[in-house]
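Below are structures written as structure tokens.
What follows draws every value from the coordinates through simple rules; no lab data is involved. Note that this is a predicted model, so its numbers are computed, not measured. Cβ atoms are built from the backbone, for glycine too; each structure is taken alone.
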Structure 1
Amino acid sequence: MTTYQFSDTAIPAELTDCVKGSVESIFQTIFGAQPTCQEDVEESHKFGEGVVGIISYVGDITWMMMLAFPRDAAEALAMKFVGFEVTYESPEMGDVVGELANVLAGDLVARLAKDSIKVTMSLPTIMRGHDVEPLLPRGMPSQKLVFNLPEGPIYMKLAGSNTGEHYGRTPGT
């Protein structure tokens, strides 16, 4: 059994690699272009106005992912995903981002299971705003990633917690 150990300051490299592989595979399939990952993103880096989907995972490891789409990229990617125009302000934009987060989360659960890591995922929480950022408890390890596609960047934030600690929504809620 593979173990993913969170430190006080770092997300396990195995989890980061799992997330990168999932994003690259799923978004290549959906959007027809291979996303490129930028890992050396400053923690203070902001994405501006956009829409965000957050999913929490609990089980053998407890962590959350935040998937953020800047306004222009959200509209362009939504058009590719659903095949018709979805405006940033429309309620359907939340549905699109929620479904993209769900597809990615399902793939991540399956990839983790291959490493004998059992987790369940929550329903997505969707937010729209400017520089939306989860307020994490002090000492919770986190990492930002940026994936670049022709339509624009996709921002991710991963945050983990020690065994027995929870942050975010409980799966099924």
Structure 2
Amino acid sequence: MAAQALEARQLDGFWANALGSETAVCRGVGKVLVNVRHGDGLPVARGYTLSALVTTEALIASDPEPVAAAMRAMVCVQRVLRADPAQVAVVGQRRFSPAAATVITTLVERDVPFYDPITSESALAALNRFAHALGLLATAVPYEQVVAMRFHPLWQGERSWRAPL
């Protein structure tokens, strides 16, 4: 929607995820000015972009199996895409418009080095500092309160694919 608004000159720019920005670039109406994943900006900002599966403690306590299943699926999909990024085209063609499917394939091929089911302690520390600087947090949130450690065995065998912060 942001790319469409940019194309219609309803706005001058926007901050987007990879799909939103790539859509604007592919339409020829935008360009990426800063991409922290690829080294633009402060090095610590690389830790601000990560995959996350978000749920509540209440759901984990009452019905952990769907959460575990979703975590296993995320780990599996990321492993498959690291091995063969072109596999995203199969899903992209079934779920998205032809234009969006092409963009998604391009994005996965470019960003696959960042697909990592592990939220590192250093990434969380960077996020804590960022949230504190913005006034969103008074004190840092401990790693164990953010990452559901009971599911650690589900990604334990994965090695971190991110460059160290």
Relative contact order in percent (Cα under 8 Å, 6 or more apart), calculated, reads 36; among 1, 2 the input was structure 1
Working back from 1.3 (distance in nm of label points 7 Å out along Cα→Cβ at positions 108 and 140, computed), options 1, 2, answer is structure 1
For Kirkwood radius over Cα pairs in Å, for residues 4-75 alone, structure among 1, 2 ranking highest is 2
Matching 14.4, 41 (Rg and Dmax of the Cα atoms in Å, for residues 52-115 alone, computed) against labels 1, 2 points to structure 2
The value -14500 for helix-only ellipticity at 222 nm (-39500 (n - 2.57) for each DSSP H run of 4 or more, over all residues; to 500), derived from one of 1, 2, belongs to structure 2
Value 0.4 of distance in nm of label points 7 Å out along Cα→Cβ at positions 36 and 148 was derived from the coordinates of, among 1, 2, structure 1
Calculated from one of 1, 2, Rg/Rh (Cα atoms, Kirkwood Rh) reads 0.94, and the structure in question is 1
